[in-house]
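As structure tokens, here come the structures.
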Structure P
């Protein structure tokens, strides 16, 4: 006969197991390596979790590669910027404990996807949260390039305005918006994802009447997208998927907004640029590798197109005063600031932290790039 207050053996065993698991979780911490301080609004998401040991690169600069490789062994998760290369050397240094790499970026050119897939390491990135910021900048660059902002700003900055003689057509450029002299405006998009569509939405009030786009030939649903866009913006007279050649010939502004990679390397080359209108503007806010810089500099020099606005350059940040595009008066070059709004960067940092936490704890990532072996 058992005692009235006796605890059943099974319940006692379960209680001891729960206690042991709890003790393990508090004593065995997941090592987390973060290559840049994410600020007071985001770092507490990681630092306030007792099951994490968080190690952060202490400088407000690009993470030192040697420090990175020496710090990541045994890490369960790594949070990186575009400046950190995730390759077999990185993954081997981290070892088999690594579950997830989270990058505070939409792009993942700095990550070797095959190496991650082979090791079963998840990859998180930060799409969507910077869509509006990049779309805003894309339109801004189209305006800056068309209206000779680089050349005219230089006149003021160099103190030359007092000596400038006004003339009826001085520094005139192609107007972005439609007019009675040019009632038809065509926007061309290399890549037609979220950012391209957000950019198009901003162009509608300028009076753009046609939209041409190219995309991944293996992607489905492009006809559906075209119909949806046409229905959403009745003022558009046409939304069509076309060849690169037709897009180059017909567009008043070409927006380069496709992913990087082998398939899109130098997709804007001399052949493409020679077909553009002499009054057209090229805008690149995606990846520098999509545009052949030497070909674009030649095109601007010889007047194949009017101007260019670029936020990304192949080989960046090694872009000095001697770079061929920096030398061109009708080429506006920005230092990759497409996502540089307070709202976007906070959203990116938060999502990167959330991806990291989920990956370490074995939960679904809020924004995971699906990898195939």
Structure Q
């Protein structure tokens, strides 16, 4: 699995460690954060603590004493969200080290609960910490061949799933991961949610991949209210399992859809929840188009420049752009996503792109080539687009 670690994120973490006192590497459970951190630690004077391990927690019974004893090292704290009481202590140690002239390279946090961890650290470590997100494997890291892309699409980007000996083993691994989240992680993080109910909601979201969600309707099916449904979805988002995509909110003189869209982030988890266990079964499933859309969206997010923002655009009349990217340079990229190898361009696509002020217009499709279809619209394969975006 070590060979699958993307070089760019390794370099990004090393750069941030050299710049700031604390770096938080955020990503879903089993996405490869620990492997990456240990790889980085080999070249540094460091100490690693797993906060899920009782023996490591025992070392932190008096955290100030232990951490002061390693104040000259990079301290790696895995699953940091399980020990929120540490943050005030960490702040004091960082400030003490600053007074002594050490301004960077003190702590590397690994976390699998994004918003909860960011809330805890922002309260204690504001101005002292930088955040880096680590997603699953993408099409650049695994290869451009159609067969390889199909394998990644079906199994998802978790290294253990992608590298499994066959699809059945991959799906068994994903099932175990789903159950671990529901039966162990949720209770340990303090979420009082029945596992069966949360799985039903997760599966409903899989059926609604890339669509607006009616909280009240879902709540009626789950025998809970809409507000509770919204809270449960927030939990899945916090665990980096569901992506919330907001609607484009710029001043457009048309009635716009204002509800967010949700995507199951990992395509392998999506397929396990829907009972799709191989590529041929996916091709005949009604979720095919939306599964491809979510797979493309997640690959794009894996290489987005820092400070880039993403939205979707849809009018009440039904005109839409699947993904609108506001680049740090203020360029607007409009991206339409089609699975087929002969994508059809809607009559008004260029006009819709003008609504959002698009400076680049793309259609990502299931083929391998790149070509123009007029009006400044480029049809492009997913690997080519990810490479182009990643180079910005």
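Bear in mind these aren't lab numbers, they're just calculated from the coordinates by the rules spelled out. Every value quoted in this text rests on a predicted model; they were computed, and no experiment measured them. Cβ atoms are built from the backbone, for glycine too; each structure is taken alone.
Out of P, Q, which structure matches 4.7 when distance in nm of label points 7 Å out along Cα→Cβ at positions 298 and 354 is calculated? Don't jump to the answer; show the numbers that get you there.
Working: P: 4.7; Q: 3.7.
Source structure: P.
Could you tell me which structure in P, Q was used to calculate mean count of other Cβ atoms within 10 Å over residues 138-145 as 24.0? Display every interim value, and only then the final one.
On the way: P: 24.0; Q: 17.8.
For mean count of other Cβ atoms within 10 Å over residues 138-145, the value 24.0 is produced by structure P.
Figure out for me which of the structures P, Q the number 1.21 belongs to, where Cα Rg over 2.2 N^0.38 Å, for residues 82-281 alone was derived from the coordinates.
Traced to structure Q.
In this comparison of P, Q, the computed figure 13 for relative contact order in percent (Cα under 8 Å, 6 or more apart) is attributed to Q.
Tell me which of P, Q gives 25, 46, 21, 5, 2, 0 when you compute P(r) over Cα pairs in 20 Å bins from 0, in percent. Here the read-out was taken from P.
Work out Cα Rg over 2.2 N^0.38 Å, for residues 90-169 alone for each of structures P, Q, then name the structure with the largest result.
On the way: P: 2.00; Q: 1.65.
Ranking P, Q on Cα Rg over 2.2 N^0.38 Å, for residues 90-169 alone, first place is P.
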